[in-house]
1. Which structure, out of I, II, was helix-only ellipticity at 222 nm (-39500 (n - 2.57) for each DSSP H run of 4 or more, over all residues; to 500) calculated from, if the result is -13000?
2. Taking Cα extents along the principal axes in Å from the coordinates of each of I, II, which one would give 40, 29, 21?
3. Work out the source of 12.9 here, i.e. which of I, II gives that when mean count of other Cβ atoms within 10 Å over residues 14-21 is computed.
4. Name the one structure among I, II that distance in nm of label points 7 Å out along Cα→Cβ at positions 22 and 38 of 1.6 was derived from.
Structure I
Amino acid sequence: MTEYGEVTDFIVRNIVDDKESVEVRVRPGGRQTVVAIKVASTDMGKLIGKGGRNIDAIRAVVRAAGLRHRQRVQVDVD
């Protein structure tokens with residue numbers, strides 16, 4: 001797993017209750033890397049947060065990590 005995947009996995013596992021169901025996949029591309037997050041349906045609300053605050057914060061942190069390597073990183077929720 002890449003640095004983006006590890007950062008995302010760490011953050012998500014600390015938010016949700018069912019840590020065993022967290023699955024983070026990294027799909028590298030040419031100019032853009034996609035990080036896909038999958039959690040249990042019961043934890044989806046915690047992952048997204050009120051008004052999308054949690055997922056927006058996760059996206060901002062992962063995007064900032066990507067800027068260090070001059071890479072675009074997109075975070076998707078499956």
Structure II
Amino acid sequence: MQLGTRWTSGDEPPRTLPAALVEAVRSVDAALPGDQLGQPRQRWTLTWLEGRPIAELDSGIVVTVGPDGAAIVGHSDDEE
């Protein structure tokens with residue numbers, strides 16, 4: 001596993017991400033409810049496993065790229 005980077009939800013994702021993953025991350029960001037109390041936005045953590053990017057939001061939402069290049073959105077608690 002290789003550690004990538006962290007960024008705040010709603011900010012520009014790293015340029016090293018495949019387009020399918022960027023699109024999925026942006027969709028997740030857009031679906032997150034706005035915080036009316038001024039709490040900090042959640043952050044994404046990017047890691048690389050066997051050359052494939054995995055982006056995980058603080059809430060446990062995980063976005064990765066399948067073998068076919070399509071983005072997969074799930075949750076860290078999901079059964080594999």
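Rule-based calculations on the coordinates, nothing more; no lab input. All values derive from a computational prediction rather than experimental measurement. Cβ atoms are built from the backbone, for glycine too; each structure is taken alone.
1. On the way: I: -13000; II: -5000.
The structure behind it is I.
2. Values: I: 34, 24, 17; II: 40, 29, 21.
It traces back to II.
3. Details: I: 12.9; II: 15.4.
The read-out comes from structure I.
4. Numbers: I: 1.6; II: 3.4.
That value comes from structure I.
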